[in-house]
Structure 1
Amino acid sequence: METNIIKRIAAELGIREWQAGAAEHLLDEGNTVPFIARYRKEATGAMDDEMLRAFEERLRYLRNLEERRETILASIEEQGKLDEELEKKIIAAETAAALEDLYRPYRPKRKTRADIAKEKGLQGLADFMLSGKEGDPLKEAVKYLSEEKEVTDAETAVRLAQDIIAGDVSDSADFRGWIRNRTAKAGDIVCSPGSEGKKAMEAGERTVYENYYDYREAAGKIPGHRVLAINRGEKEKVLSVSLDAPAEDIISYLERKTMRRVSDGCAPYVSEAVEDSYRRLIAPSIETDIRGGLTEAAEEGAMKVFASNLEQLLMQPPLRGMTVLGWDPAFRTGCKLAVCDPTGKILDTAVIYPTPPQNKVSEAVKVLTSLCGRYGVDVISVGNGTASRESEKIIADFIRGYNSGKRGKSLSYVIVNEAGASVYSASKLATEESPDLDVGERSSASIARRLQDPLSELVKIDPKAIGVGQYQHDMNQKRLGEVLDAVVEDCVNRVGVDVNTASPSLLGYVSGISRQVAANIVAYREENGSFDNRKQLLKVPKLGPKAYEQCAGFLRISGGSEPLDATAVHPESYDAAKKILAAAGYRTSDITGSGIQIKGLKPGMADELGIGRYTFEDICAELAKPGRDPRDEVPAPVLRSDVMEMSDLKPDMELTGTVRNIVDFGAFVDIGVHQDGLVHISQLSDRFVKHPLDVVKVGDVVKVRVLSVDEKRGKISLTMKER
């Protein structure tokens, strides 16, 4: 079975069987995806982390399917009902649904109407009705009357026989498979007002679901974001949702299959049983299956968007070398400020009240002037939550006046996504990091650090709380957590971590390092001072040889005794790196931050030096840019010094903006006004766009043109199409 699984996955993912086999072996040995993707390219043929994640997920699914298959076979065999034909069908089943359809007649379940009818001895009458024999079922039923079994009249006997027929039709795996496919292709999702929706209509109130009050769409074509919206409306009882299947076609199909030999006298009774089987037994479960499948597919699609958005947010370039003032906006409780030096160290904090109801703008300006002047603030990082619009206007006015003075350098501001900042600031971790600060001050410091180093700060927060998705609270939270944790893990390991400065939160996402080991690394560092080389990691409690193998290449040590420790070259490849350096006329002591331009080495040299081709290429690339940060290749955030109002926007106006969020139907872009504008999927490009992620990513700096502005509804429509 395992060989078949590997063949199947290889075919599905478009890779070779030996690659799939190697990936399976490495994963089963306990290697992490980042480690395999980076340091086992020779074994897997350079499968990247995305491919490996897909492989790992599919492998888990198919193995679970095999376990279920074995359980089902054992259960049916134990019942003494496993024949050769059924066994072949079970072995051939390729999906969980097909497997469960086959198991349905043999699965332990509550007593059904068909079971009761069989106990009363009506199987013979049911067989007669299906046999093709001529005769009146009511007359035949007389043979089965029994006072003891409470079958006192012919009508009751026939009804019980019909229950047996209905049960048998319902239990047919072939019938269910055909009906499921037919319904999925030809059925419609139908929405109408639910109890809460009717109340809202009677009260003349509008709801976000009113577009679905009289709505119908083909189940096979409905997009994921509409499935999730409808599901939420149903959960809130604003909508009533059903699946309108082609019932007449399905019943006709069942009658053709069931009544081939049925006599004219029995036909009306069998037909009635078939219809009852479909409407009472089959249709409800098929609707559950199909809607469940639509929801699962919609959730997977939404998770993919969420994961992509999160990846782009985490991989935003750090704003290096800048002192940042973090601004956590609020109304009644005041705006909390925190000044962080270029390393993220908190220099000062304050609370100001320039927003309603206090409106103490002049006092706030004095505090801002003092903080910015005293600490040489370069940029103000403003959270995008409550009161951000009002704060942005105040900041823009302040910057205009501040920059007009002769102060040597200009001040600017950036709006950052503050989702999860309040969760972090109230957490145990935040309390341990800044025990002397209150919740608001910690939040403003987090907002500052999100600009300075998004990855290092955002790893402190549950990925689900970062909020760059759609309908994330409606999804399977365990599955969503797994998907997003994998994204964070891949990002952290792609960038690499300075073991002498990293927080436990950051270290906890490094390949092979558990939360406990991360805490042990920090404790060891605090007790013994900075790590001088990677080998010292083996002295950390609970960090054994296997964990060291997995993590060493992703942990950086700058200024230590081994220059290669500052690079992404794995210790297992140090001898190979030294061979390459020697062949190019260098030593490890020549490795500097600017890199070594290795010339004269051809790809064929890898074989001469006894080094794998992928390892050779990676080492050469790393030596050219030791410890390079892939985030530096991403456009820097747009720094602003002024703000526009929605009233300033005019149709056809061209602007530069930053993509803040991506959903199935488009992208939201920050163009420097209080409200993000929407570029609908139809406006993202002159060519057809299947999904917004094919065109833009979170953090992209894009040129847009205003299509329309609706100030009353706070909506801005943008386009990225050429004129």
Structure 2
Amino acid sequence: MSISSKNSAVSFSSQGFTLPELLVTIITIVIVFLGFWGALTITLRGIMQARCRLLALEIANQQMEIIRNFPYAQIGTTEGWPSGNIPSNQIITKEKINFTIRITPRYIDDPFDGLAPQDRIPNDYKKIEIQVTWDKYPCPSPVSLTSTFAPKGLETTTGTGTLFITVFNASGQPVPQAQIQVKNIFLTPNIIINDRTDNDGELKIYALPISVERYQIKVTKSGYSADYTITPNTLGNSTPIKPDVSIIEGEITSVSFNIDKLSTVNIFTVNERCSSIENISFTLSGGKLIGTEPDVVKYSQNLTTNIQGQLSLSLEWDTYNINLNSSFYDLAGSNPLLPLELMPDTVLDLYLVLKERSDHKLLVIIKDAGNGQPISGAEVILTKAAFSQTKITGFGIWTQTDWQEGPGQRDFINEKKYWEDDKGVDTTSSPGNVLLYSGPPYLSFEEEFKDTAYKDQETTTAIWDTVQEEVRLPQVNGEYLTQAAVQSLKLNLDPRIISRVTLGVEQDLNGQTIDYFLSADGGEHFEIVNPGETHEFIWPGNDLRWKALLRTDNSLVTPSIEEVDISYTFADTYVSSGNLTSSIFDTGHLSPNYGALRWGPGTQNPDCGANCLKFQIASSPTNVTETVWTFLGPNGAENTYYTVSNTSIYSGHDNHRFIRYKAFLSTQNKEVSPILSDVFIAYTALCSKPGQVFFPNLEAGVYNITIKMPGYVSYSDTINVSQIDRLEIPLSK
């Protein structure tokens, strides 16, 4: 018996669901259920919140009824003021919910009989506020009830006084709902009042017992700074600026406090390239005083950045200064400038720029004499004997002043190396300077045929024998060919133009013939020369090669060459042009803004010709092997150049972390070379130092300092770095 495949297939009849229909139905049911469950959860939560509020209201009413049964004199709290037998805080549990009850009593000055200070007895009646909160299903606002209680007898001032507290912010505006604690533990019972200011930033407390400098007051608010009184004799020999408060019989004592929103200060310890330096210890001190004679500051902490060189602090508005606690680093400046003027409710990044510690150094700060603001872009020149350094305030500076250790360095690490040159520059003969290439008035070349390093394989048909150390005619079937040629590759590395040459040879003619030729232009034009005679090139150049044609009229005899000596001299002292490409400099920041390109000397010998020293700049956001470096001029074009020192760098380089330069030297007078002594590329980043420059590793002694800034009067003076390491100079317009 067989069963057909049609009968064995699984299917749903027309009276049921297909599989897709079943899936859609299930998903729909799930969505509806989830929506219903969410709505049910919200509804249940609302019901429970309403239930909690009803229970809280019931508790508040019960507490108020209890208080109404107290004698007037006992209406007060065990820790607050007026004092009494009512607990200030208590917890009651109902239906497994904890309800916190806070009771605040106050004396009230009724305007019916005048207000203090005209009203000498301002404690007209008492006001009780009951506030209930709970820990489950909480509401944004607690349940609150208030009621007033009047005395049956007459008011009296015997042994009491009044305290008026005003709280305002840094702008002089009132701070409402500030938390105030007034404490006097020298009275029995102790007075501990926890209350808050009204909408006018005030709190008035009546009928306080008299006490001299015994009332401690502290004012706080969530997210705000704190202000407080200080008990005398607790600051050592210093006198508190705001001592604990006295209450005098029948008098009003008025005190004010300043609080405002806290600010966040993110501190970064970095080097001059914005790279982090970890675990740096420093002392942060504020300018606000809490005591005098001697001064005691309100804030002073020893702090340390983490392994990322960072530290985040919540600080009140103040003027802060920093002292570095390090035996390895000096504080080379900061951004923003120290001391730090911190305003309320701000987020500020503070970069502390560090430099390896040195015995003698100088931090120079330049400010506007009128407004006291730091001046960036000022030129600071420090000189002493043969020493001279120039720096620009407010900018990170990449400076290169020496190239004598030569090419081959891709990334800027060694300050005396660079990437490459075209052989047309000289970086060693005048240390610290780049010139066009020059060299001895003459050079020489010697070929002894011990190897084939200078053999031109393509054009040489003669036998170049490194065993016999000679050149001769080749043989075929034991007979010498009638002629063959030998030719060299380029012999000289000097890029100068060769004008004349003298050829010397050691040869064995064997009665045959050898003709000699020399070329100064790379073989374009070979000129016949006579050994031992000085030859003046018709076609001078800087690519010297020699060639010889060997001939014989006797197939059994060959002429041979054993040695070639060539002495050559140059037409000029310097080559006509040359260029040098720097290493790649890492600013250390992802989005630097570049300032100006400066170089020295700023002017050149006019005999060199116009623009005989010029530059181009290349930059990139990355520094990988595949990076393409396109050198551009000040307008962003590849065929333009920076020709005037202190020219603004093309804005297209901004936000590129990596940068390099290319210097072009040329001359129209081969006896004169332009000179490059230093290059400055200015940039700003988060770790740039507004109005500041730092000179490390100075020798002891007196230096001359000169400050120049367009629009300001120049400044000149002397300074002894053995006695001072920080100098602040105001410039006048």
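Please treat every number below as a calculation from the coordinates, not as lab data. The structure displayed is predicted, hence computed values, not measured ones. Cβ atoms are built from the backbone, for glycine too; each structure is taken alone.
Annotations for the structure displayed:
- Looking across 1, 2, the calculation of distance in nm of label points 7 Å out along Cα→Cβ at positions 560 and 584 that yields 5.5 traces back to 2.
- Origin of the derived value -14500 (helix-only ellipticity at 222 nm (-39500 (n - 2.57) for each DSSP H run of 4 or more, over all residues; to 500); candidates 1, 2): 1
- When distance in nm of label points 7 Å out along Cα→Cβ at positions 144 and 488 is calculated for each of structures 1, 2, structure 2 comes out greatest.
- Given 2.0 for distance in nm of label points 7 Å out along Cα→Cβ at positions 208 and 392, calculated: source structure among 1, 2: 1
- Structures 1, 2, by mean count of other Cβ atoms within 10 Å over residues 432-439: label with the highest value: 2
- In this comparison of 1, 2, the computed figure -0.37, -0.84 for log10 I(q)/I(0) by the Debye sum over Cα atoms at q = 0.05, 0.08 Å⁻¹ is attributed to 1.
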